[in-house]
Structure 1
Amino acid sequence: MTVTLRQASEPDIPLIRELAHRIWWAHYPDIISPAQIEYMLGQGYSEDSLRQQMHDSAQTFWLVVADEQVAGFLAISEKGAGAYFIHKFYLDNTQRGRGVGAAAFQALLAQYPDAQELRLNVNRRNYKSVNFYFKVGFVVDHCMDTPFGEGYIMDDFQMLYRR
């Protein structure tokens, strides 16, 4: 299997939005409520929100391509010299367990050879993803409870990867 990253741009926003909806509805109903899924998708994955994230928030979006098919997406931003934050790391559920995630993470590291530290937030009840991050070398740095709006709280681990 060949896994590569292709930098995404504004014309890819509808694809990213469609992937997000498909992935979230397949993955999150056992973790958060349907109402929270709907709210969070509306806040973070509208075309306007994705456009703002690409431009104003300086997030670089990448499409994960496995065997020439788009299998997911990532978003990352630089936080300082050698320090990066992964805002999004999502794979289609049909791609899980095939090594696509680990290969995508290695491809991401290759895109950022200066990266000495990467951080990300993951829901504490998202056991499959937490275990994946452990597998590729992340550790739990600390727990966070972040109000997200409409009474929702993001109860996350902030995880850390160091080279």
Structure 2
Amino acid sequence: MLELMAWLEASALANLLRGLGIWTYGLLNLGHILGVSMLFGMVLLLDLRLLGLWQRIPLAAIIGPTVPLAAIGFGLAVITGIMMLSFNTTDYHGNPFLYLKLPMVVLGMINVVVFQRFGAWQRARDGQPAAVGDQGILRLAGGLSLAIWLTVVICGRMIGYW
């Protein structure tokens, strides 16, 4: 892992970013916070609905805006996160929060891909009537997703304090 970190820190991207000036890291950090906020805000809203809150609001009505906005937030968070990490990557070697955050992000994306293949999700997304057992599947998926992304946010915040 240290070799990959050293490569990123010595990359052309990292050198370019470090040469852009003193405000670069701060602006990237702002972009990262905005991306994470957008991602987690949408995840929180959707997952709480999956867990059973706001039953009067059709799930399809919440899925419509939250999924694309979460995807945009995720993209912004990943791009800015890699850019920020490139500034001084090797300083994070051994940081347990980074080593937990990165696999949890991957797990979160696997959860999204797998869950969207379930019939329960597809029926909810399309506004179709739920089948027997759908409610339990949706609640499980919402709880798992919320736990994963909350872990990502907590680890991300703690990285700087290690």
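A short reminder: the numbers here are calculations on the coordinates, not readings from a lab. All figures in this text were calculated on a predicted structure; none of them were measured in a lab. Cβ atoms are built from the backbone, for glycine too; each structure is taken alone.
From which structure (1, 2) was log10 I(q)/I(0) by the Debye sum over Cα atoms at q = 0.17, 0.23 Å⁻¹, for residues 7-102 alone calculated, if the value obtained is -0.80, -1.11? Attributed to the structure labelled 2.
Source structure of the calculated read-out (Cα Rg over 2.2 N^0.38 Å, 0.98) within 1, 2: 1. State the single structure among 1, 2 that was used to calculate distance in nm of label points 7 Å out along Cα→Cβ at positions 47 and 111, giving 0.5. It was calculated from structure 2. Assign the value 33, calculated as relative contact order in percent (Cα under 8 Å, 6 or more apart), to the correct structure from 1, 2. The read-out comes from structure 2. From which structure (1, 2) was FRET efficiency 1/(1 + (r/R0)^6) of positions 135 and 151 (r between Cβ atoms, R0 = 30 Å, to 0.05) calculated, if the value obtained is 0.75? Comparing all candidates, it corresponds to 2. helix-only ellipticity at 222 nm (-39500 (n - 2.57) for each DSSP H run of 4 or more, over all residues; to 500) computed as -10500: which structure among 1, 2? The structure behind it is 1.
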